[in-house]
Structure 1
Amino acid sequence: MRNKIIKLLLLFVLLIVYLLVGNYFHIYLACPIKKFTGLYCPGCGVTRMLLNILKGNFYQAFRYNILIFISLPFFFFYYLYHLYCLSKNKISKIQQLEPGIWYFLIVIFLIYGILRNISFFEFLRPLIV
């Protein structure tokens, strides 16, 4: 339990450091899918979305990646609930549904990735800066 919390906190700290250092030096990792295919993947715009969340600009964050912006609270509460169940040595009710939930999320993200590359759904694409 303690190891999982430490790993989660370390991951969070590394993400914040990456965002802050990248923002200061204006260097970020480019999306390899966008770079090689010219297509937007379901994760395109996430770095800019997270930077805008840190700045408190939630509308801009929403515009960079709508799906992940909407999904963040659900993932946050999922992991809080999971950590709570671990601390109480319980099996969470969500764990019984996990495979189905993850398959559903994969399908949703794939559909989102396809739709944001169709001209009719341009509003799903990240803003061009």
Structure 2
Amino acid sequence: MCKNLPTPILRLVDANLNRLREGIRVVEDIRRYCFDDETTSKILKELRHKARVEPYLALLKTRDIENDVLKTTTKSESSREDLNSIQIANTKRAQESARVLEEILKLYDIKEAQNFKEIRYNLYAIEKKIYS
């Protein structure tokens, strides 16, 4: 799917896939190792594995970390209060990235866009479960 996308779009997809999977992984590991929450951990793992766009190498070739205009860490990203704040920040990070992927991929592949919409809605449900 990605081979024919313009380089800036490939960079955007790559960055948001990374953010999405990283955010999910942080919450998954907290639920797994700190809360022994097998059910939520399994769901998060499945979502992380669904967060894929092929071909991977086409995305990787466009990665340009050195020239990223916003690579500097912000003050709010540098500190967290506790496990809850880490979970919240990473859940939101994953939801936002899924939304970006959903919107951008609507231009190129509606089926792929739908996949990220489903991931996003699953993340909303998990967020509600964790904090209710």
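Read the figures in this text as sums done on the coordinates, not as results from a lab. If you're wondering where the values come from, they're calculated on a predicted model, not measured in any experiment. Cβ atoms are built from the backbone, for glycine too; each structure is taken alone.
With mean count of other Cβ atoms within 10 Å over residues 22-29 computed per structure, which member of 1, 2 shows the largest figure?
2
Comparing relative contact order in percent (Cα under 8 Å, 6 or more apart) across 1, 2, which structure shows the greatest value?
Structure 2 comes out on top.
Could you tell me which structure in 1, 2 was used to calculate mean count of other Cβ atoms within 10 Å over residues 14-21 as 20.0?
That value comes from structure 2.
Can you rank 1, 2 by distance in nm of label points 7 Å out along Cα→Cβ at positions 70 and 110 and just name the one with the largest value?
2
Work out FRET efficiency 1/(1 + (r/R0)^6) of positions 6 and 118 (r between Cβ atoms, R0 = 30 Å, to 0.05) for each of structures 1, 2, then name the structure with the largest result.
2
For the read-out volume of the Cα convex hull per residue in Å³, a value of 129 was computed from one structure; give its label from 1, 2.
1
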